[in-house]
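Please find the structures below.
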Structure P
Amino acid sequence: MEAFREINVGELESKSPSEETWNYYFSVLNSWRSGDTERRFPQGENKDELLKRFKDGMKLILIENQNSKEPVVIVGHGGIFIISLAEILENIDHNFFSIKHWENCGITTCEVNMVGERLTGTLIDYGDTSFLTGNAAKLVHGTPKFEKE
């Protein structure tokens with residue numbers, strides 16, 4: 001679903017990864033964490049747009065599956081989940097995902113519900129990688145060493 005695509009970083013997508021582009025990426029995320037939700041990536045989205053997209057997708061899934069007792073699995077990139085879940089999950093500190101590493105292939109389990117039009121949720125399990133074996137279990141961080149926090 002388009003709703004769960006990674007953060008739209010606009011022009012940064014076409015640039016080669018470098019210290020400069022990563023620092024710019026992290027400066028936007030840090031602005032969002034500091035409350036500047038309208039700062040956007042050049043030709044990309046801002047935090048408000050990202051949250052709306054994510055929440056609209058979650059609401060659609062909840063409505064479509066309201067009569068099912070089966071869990072729903074959503075697979076996607078970590079960035080959109082790190083930013084968006086922090087706004088929905090009520091049993092974590094707002095900065096939880098800022099200080100925890102989101103490992104590739106990690107499974108995070110949440111329970112999310114709608115109360116009226118508002119999404120609310122609970123974190124059940126975070127970043128489980130216990131199912132990985134062999135070389136896949138050798139976790140490598142997806143962000144460079146020069147990450148600025």
Structure Q
Amino acid sequence: MLPAMPESDQPRTVRQLRLVVETEDLDSAIAFYRDTLGLNEELTVESEGGAKVIVLDAGRATIEFVNPAQKRLIDGIEAGGTPSPKYRVAFEVEDTSGLTEDLVKAGATLLGPPTVTPWQSLNSRLEGPAGLQLTIFQELTPVDDA
């Protein structure tokens with residue numbers, strides 16, 4: 001059983017989740033994630049010494065916590081049992097199969113082809129630029145956002 005949430009007089013609201021990824025080849029990573037995956041460029045800041053950051057909008061963000069048994073289950077379904085790293089990035093899309101093909105053509109390594117999961121989504125697993133392991137998923141049945 002989970003512990004009760006602490007009561008507070010002032011509610012805390014997180015306004016944004018940002019995943020920060022260091023990459024040696026920023027241009028290639030941006031071309032892949034912005035131009036092929038379809039994330040919109042939100043902000044670019046260049047600073048002295050060649051420092052540069054590009055923020056891509058990935059839509060609604062969530063953090064999914066799983067226990068080791070669930071991680072093994074997901075790895076078995078999405079990647080034939082190939083273990084995923086501790087952190088993996090998942091993107092909900094409209095066409096898993098088509099986008100997976102596009103991402104492979106753009107340089108991603110396919111780890112698991114599009115597969116229907118027991119929870120009724122179509123998931124594929126890839127290794128993308130900057131060392132990110134990706135799950136591309138498409139909900140096959142409507143999910144209640146309530």
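Read the figures in this text as sums done on the coordinates, not as results from a lab. Because the structure is predicted, anything quoted here is derived from the model rather than measured. Cβ atoms are built from the backbone, for glycine too; each structure is taken alone.
Summary of values
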{"read-out": "Identity of the structure behind -10000 (criterion: helix-only ellipticity at 222 nm (-39500 (n - 2.57) for each DSSP H run of 4 or more, over all residues; to 500), calculated), options P, Q", "value": "P"}
{"read-out": "Which of P, Q yields 5.0 [distance in nm of label points 7 Å out along Cα→Cβ at positions 66 and 138, calculated]", "value": "P"}
{"read-out": "If mean count of other Cβ atoms within 10 Å over residues 82-89 is computed and equals 12.0, the structure in P, Q", "value": "Q"}
{"read-out": "Identity of the structure behind 23 (criterion: relative contact order in percent (Cα under 8 Å, 6 or more apart), calculated), options P, Q", "value": "P"}
{"read-out": "log10 I(q)/I(0) by the Debye sum over Cα atoms at q = 0.12, 0.28 Å⁻¹, for residues 26-97 alone from the coordinates reads -0.50, -1.26; which among P, Q", "value": "Q"}
